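The structures come next, written out as structure tokens.
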Structure P
Amino acid sequence: MKITVQHERFPFARPFTISRGTRTHQDVVTVTLYEGNRCASAECTPYPRYGESVESVESVIRQIEQISARGHNLTLNRQQLQSLLPAGAARNALDCALWRLEWQSHFPSPAFEIAPAIATAMTVSIDTADVMASQAVELAENGATLLKIKLDAEAVIERVSAIRKAVPDIPLILDANEAWGDLPLSPLFDALAPLNIKMIEQPVPAEQASLLKGIPHPIPLCADESCHTSQDIAALTGCFEMVNIKLDKTGGLTEALKLEQTARAAGFDIMVGCMVGTSLAMEMALPLASRASIVDLDGPVLLGYDRPRGLRYQNGMILTGPMNTD
């Protein structure tokens, strides 16, 4: 099997701000596998929060490429990959490319039931309260039915109240990206409760998640940075009610399916999210998204342009159609 790896950069449609800073472009790494007369590509997004960079991810993939090229009795498959590499972006790209090869070999279409249209949250980037409210109105006018509000530790109630006033009927999910660790959470949760908040994502740093056990929260909490693989589930009980499954965290669809099963068995609800990327990355999350309670796969919408033959987004929905397996 031949493996190639490529770094690509996509501009954001507008500067994108979360609690960790502002970005104007997104770097992704694309892997292509060649086996016989078939090839398949997949995309991952290296994430600095998890100690990843484009260079580190490319290096890991090239090591696998060299091992494969030299033989070493290595026939790359998804099961072997789980022990060969840790969960993360590099394994995600390889795992998803292997899935695509399997779909080409055995099925004219994926062996999953994928809904023809899937509602997805649309994201409001951090800015002043007025600007965020304007973003929310624009998204609502374009058909969004669920908004994801990025927040840091500043002016939380002011920003959310302004958005709620501007779009009184659309459910909101709030994403603090670990930024509320120093805030008094109990009064903050109580103040947010009347504002029709569907869920709050990762309010505190991952290493502080256990503190949530003693804090009443009228709004469900979702683990993002605290939940990467099925091994994390046991520690999340009593802290969160939902987990956010992202392929770049799980290291691909193979472990993501295992995480989903483990989380459901433990009583957690399921959200399917993404790092910002193109439709090539979003497509691989659709089997999970079709049965998730909350879907946040608007990555391509945040970019200035998507790949050719990308997913279609309309009125807050992902129109899936046939998946590309090449």
Structure Q
Amino acid sequence: MKKIFVADRASLGDTLLATPTLRAIKETYPYSRTIMMASSGAKEILDGHPFVDELLLYEKGDSIFPIIKKIWRADLALVLDFHYRSSLFAWLACIPRRIGRSSKKQTFLTDRVLGTPNASIYEAENTLTVARYAGIDTKKTQLIMAPCRENEKQHIKQLLVENKIDLIEKSIIVLAPYSLSYLKDWPEEYYQQLIDFLVLKEFVVVIVGGKENRERAEKLSGSVNMVGLLNIRETTYLISLAKLIVCGCTSVLHFAATTDTPQVAIYGPTAPIQWAPQRNCRVITKSLPCSPCYSTGRECQDDKLCVRQITPAEVCTAVSQVLHL
């Protein structure tokens, strides 16, 4: 194999969950050239990634011809997402072997080896199923982020100084309260109780997330609000400096999985066995008859009962156990 095209234009978390597949390609074909196509939002995850030789960013509406030219007659295409255009690119580029996930729109464009992801295994394993069909495999499912750059590390250090945070005197704990869906979010009043507990234990609590949630985070008193101030690699670097991160099923949890920092993950409508990191992660969830339901698209009839039933006391206990308080 000389040139391998990999397409994954899914969410940021899904892109990170595909990085073990990128590792598998390099382990199986160390001298191959891996060309990765992803959404523009994934640039910080993949730009400079050790297992990506060339990164192509594509959004719907962009010209397809530069992409096709770059991947023309590659030896193999692995289509890891369910986007019709991803498979179409591989077909138009005359790539002889095209392997992807099963969907009606992609019929005849790829060899379909995986339909609905198996909710009983880790999602990184689901993604690897596509590669295994081509004889590409790895036993390492650790997620890998492109390394943080020196100027990004300096930005974090500057923010710590501005907020009078001395990591020698006090340890930080990162919270990421917000996901792309309110259904997955633990109530803010519960997070406030957790913050109060952590402050009593003399931790500095830092809130991270997307800029659209900055005003919401201002309501969480006793914490340092860095929501909207950090890019993906900076967020990941900050997490690597922390004693712990607490969050729900969000892309930030997958960022954390690329570090050695322990995680306490609050799961409601999504399946932790499929989406939670496999190492250093303490999952808190409730076994309700209606959960997990997120992938079904059904409207919640119980006002997020699955996450509301997880009490601040339970999370505080989990934090204490993980940190040996």
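Suppose relative contact order in percent (Cα under 8 Å, 6 or more apart) works out to 15; of P, Q, which structure was it derived from? Can you show the working numbers first?
Working: P: 20; Q: 15.
Only structure Q yields this read-out.
When Cα extents along the principal axes in Å is computed for each of P, Q, which one produces 62, 48, 37? Write out the running numbers ahead of the final one.
On the way: P: 60, 40, 35; Q: 62, 48, 37.
Considering all the candidates, the number was obtained from Q.
With mean count of other Cβ atoms within 10 Å over residues 40-47 derived from the coordinates and found to be 18.8, which of P, Q does the value describe? Walk me through the numbers before you get to the answer.
On the way: P: 23.9; Q: 18.8.
Considering all the candidates, the number was obtained from Q.
Quick check for you: by FRET efficiency 1/(1 + (r/R0)^6) of positions 192 and 280 (r between Cβ atoms, R0 = 30 Å, to 0.05), which of P, Q is greatest? Display every interim value, and only then the final one.
On the way: P: 0.25; Q: 0.70.
Biggest value here belongs to Q.
Only the coordinates and a few stated rules stand behind these numbers; no lab work does. The shown structure was predicted, so the numbers you read here are calculated from the model rather than taken from an experiment. Cβ atoms are built from the backbone, for glycine too; each structure is taken alone.
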